[in-house]
Structure I
Amino acid sequence: MFSQQFQIFMRVVECGSFSKAAKIAYITPASIMKHINSLEDRLGVILFERNSRGVTVTSAGKYLYNNGKKIVNEVNEAIKNAQNIQKEEIITIKIGSSFLNPCSIITNLLHDYKEYFEKYKIEIIPYDDNKDNILSVVASLGKRIDILVGAFNSKKMQSCANYCILGNYKLCIAVSRNHFLAKRKALKFKDLYDEHLMMVKFGDTSLLDNFYNILKKDHPKIIIEETDYYYDIDTFNICEQKEFLLLTLDAWKNIHPNLITIPLDIDFKIPYGILYSMNPQKYILNFIEIIEKIQRAKT
């Protein structure tokens, strides 16, 4: 903010000598003297009296120092206030992240399009997506957590939160590494005949209810094992232990180390996106609008 010559002048006054100021500034006394001489020439004012005993600040020099000190303090205070104002303008978005629903989709988006999100800061909030409490997490959006990211197509979830769709996941089948299907690159319905297929309970997700009806009507040889309305890590554990097949998503291919995720050779997709409060703060709506704008530009 201030010229090097002025800063050196202030330091010489405070140190009382060129040599002491030089040590603090990590330059030679000759360089200090050169800067002071240039400042005096530029201002047309003698700032120091030189003699064999050292230097003494002149009356003009004292006046410049005292008023300069006030200006330095005022500028430093102004900088501090400006920094505080900027901190207040930075908006923190609290993104929930869990084992099944990590927030990487949003963090990657913010990294790739950071010019759109300069005033936003992300705080990642871990949460437990246990099937018994996930609905309460969704219902409390806007408090501890602002948004969640994942495949939240449950009717109950969407009755207590807004949903901004970002894309689609592909339906897959997870099988134990020991299962005879584990080496397949893709699976058709007929490959699932006489196998136990775990999937969410009928009645809460329209898309999967339609899928359920297709299986019942056109592929009755697939033995459906209904689990809860929502998956958690126990769902994957049961599948692995019983060597059942599990209807899953490509996004969950690395959830369980002993399960292989194989694409299902059908054109059936499940939307994923952002869940946020039914009564969101304005800054959340603005954040969602930016993401929607980016999504439109990508398509």
Structure II
Amino acid sequence: MITLSVCIPTYNRAEILKESLNSLVSQKIFQETDKVEIVISDNCSSDQTRNVAAVFVAKYGDKIRYFCNEYNCCDENFSLALSRGRGMFLKLCNDTLCYLPDSLENMVALVEALAAEKPVLFFENTYKNRQIFTCGFNEFVEHVSFLSTWIGGFGLWQEDKAYLEGMRQKASSQLSQVYALLKMLADKQTAVVDERQFCTMLRPSTAGGYNLAEVFIQNYLSFYQPYLQAGILDPKVFERAKWDVLKRYVLPRMFNVKNRYVYDKSKFLTYTRSYHQHPKFYFLILLLFLKKIKYFFKKLLS
């Protein structure tokens, strides 16, 4: 029986996908058992993705399954990739992950240990290698915060595939996995967070492209609103999450000095309107702006 389906939505990242697949197939549990399958869901790539996948399929047969969508359906490919998995647990994964040795074995062991209860299972990959812990809705939001937006942490049980329809409907938000994650948390009221590092990131030549504040302020925070109104989410926990995503994720990328990612930064003040009555908002912007000026002066003088 397949325990874990590693479901990879991909688009025009053939070379990085190849590295990611190599890090998966080199692991002992993949080579010596049938507990892990890899699902590649190609969003109609125009590069060599199909050929890269064909090499792996030819070598590993049914352990790796390749699907090519008829057209680029953008983030609907997240739910499509998961729907194609046959395992007990379906794990969504970026096409830019390099898996550490024995990471699949650790994931499989955790899935098997939780198979009876089937709580929400989230892989945080925080480089702490600290612990695995169980929490409720508020504790999860408090601890994981905006890291819940990372598709590499998300997964669901085979029996929970009904949540994929909600993901499909929210695909245009570019955070459909967050919508499904919060819905599952509200329904199950129990989550298990695995903080252990299971991968490193491979850097693509291009990344970003979306409107940073629209996705990570407007869309992200809107998913919390039903749970605030229903009394499931503590308002204090929400406020901390609201400032956390601004301070630790959005603003550093708005004032990114190294320009590693390209984002649409238009309408920033429109999408951050809920912060404007707080002096802290302007103070944070000022600090990051001064940091950027300092960086350029240092670079100019070096």
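Suppose FRET efficiency 1/(1 + (r/R0)^6) of positions 77 and 165 (r between Cβ atoms, R0 = 41 Å, to 0.05) works out to 0.25; of I, II, which structure was it derived from? Let's see the in-between values first.
On the way: I: 0.25; II: 1.00.
Among I, II, the structure yielding 0.25 for FRET efficiency 1/(1 + (r/R0)^6) of positions 77 and 165 (r between Cβ atoms, R0 = 41 Å, to 0.05) is I.
When FRET efficiency 1/(1 + (r/R0)^6) of positions 109 and 141 (r between Cβ atoms, R0 = 25 Å, to 0.05) is calculated for each of structures I, II, structure I gives the greatest result. One of I, II was used to calculate distance in nm of label points 7 Å out along Cα→Cβ at positions 69 and 277, giving 4.0; which? The value was obtained from structure II. semi-axes √(5λ) of the Cα gyration tensor in Å was computed and gave 32, 24, 18; which structure, I, II, did it come from? Among I, II, the structure yielding 32, 24, 18 for semi-axes √(5λ) of the Cα gyration tensor in Å is II. Starting from the value 0.00: which structure in I, II was FRET efficiency 1/(1 + (r/R0)^6) of positions 13 and 213 (r between Cβ atoms, R0 = 30 Å, to 0.05) calculated from? Corresponding structure: I.
From I, II, which structure was helix-only ellipticity at 222 nm (-39500 (n - 2.57) for each DSSP H run of 4 or more, over all residues; to 500) = -11500 calculated on?
Values: I: -13500; II: -11500.
The value was obtained from structure II.
Source structure of the calculated read-out (Rg/Rh (Cα atoms, Kirkwood Rh), for residues 21-188 alone, 0.95) within I, II: II.
Values quoted throughout were computed directly from the atomic coordinates according to the rules given, and no laboratory measurement underlies them. Just so it is clear, the structure is predicted and the values come from calculations on it, not from any experiment. Cβ atoms are built from the backbone, for glycine too; each structure is taken alone.
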